[in-house]
Structure I
Amino acid sequence: MKTISDLEKIYEIDFDKIIQEIKKQKCKRVLLQFSDGLKPYATAIVDFLEEKIKGVEFLIWLGNCFGACDTPVLPSEIKVDLVVQVGHNEMMAGI
């Protein structure tokens, strides 16, 4: 099983920024979308975020993610407050 420690040896993810945005928007349900290289760390990231933020439900998008413009299309019955894309490269714009 992959861990946050394993992740931090390879990638730099700004968890503080993710946490701040979730709190700022008072989110109750957040969808996390990962690039394929980060999908093995998805459950470790959810566990980490659940420790830092109580009362938020995290969903993991397991579909493809080919870049920042590839946002998931969710069925109408699935409501989320925020979609966070976690990728390998820094985007020009933030969350």
Structure II
Amino acid sequence: MTVTRFLDTNVLLYAISRAPQEADKAQRALSMLEDVDWVLSVQVLQEFYVQATRSTKVDRITHAQAVALIEAWLRFDVQELTVSILQAALTTRNR
């Protein structure tokens, strides 16, 4: 059986964090990103972009930086979201 491991948006955000109080989380996130068997969703990449570049974020990154990171993370499998994927997830959650 193959186990699919999805990365959450927070892992990507911690990976770029420069906040001293998040240093341990940042290191853990960077370590996780060294693995190659992760799966991301389009939604996670979109949420990363919005949160990492939002104007109210003290240590926000630029559009170009966010795009470069997203392009680098395309080395992982990326699950596109469809209605059937959503329905399958809801059924799985219900079980």
Structure III
Amino acid sequence: MKVYTKIILDKNNNVIYEDSYDYNGSILMTMGIHYTFGANKGNRLMEKKAKREKKLAEKKAKRQAKEGPKKEVEKEKPLDVTKPLSLDFLTNPDKE
């Protein structure tokens, strides 16, 4: 691993001067853990989300198998927009 002791950059981020040395000690492994942990955060979150969705899908499939297929509820017909509303239509509860 290359350890920098001094780096001088110009205003365009071009390296003017760098001083570094190679390091292969025991702390090298612990230094890399933090970098890879943060770098893989997005992958871990996506895997966690996929696992949660898979678990929910299994629960839903199990519940549907237990209850049987759902019957569709008949929806009320919307009002016809071409016909005007009358007072009788609004106040008569027996009229369909």
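Each reported figure results from applying straightforward, stated rules to the coordinates on display, with no laboratory input. Small disclaimer: the values here were computed from a predicted structure and weren't measured. Cβ atoms are built from the backbone, for glycine too; each structure is taken alone.
Ranked by mean count of other Cβ atoms within 10 Å over residues 5-12, which of I, II, III sits at the highest value?
When mean count of other Cβ atoms within 10 Å over residues 5-12 is calculated for I, II, III, structure II comes out on top.
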Once volume of the Cα convex hull per residue in Å³ is calculated for all of I, II, III, which comes out largest? III
Among I, II, III, structure where relative contact order in percent (Cα under 8 Å, 6 or more apart) as derived comes to 15: III
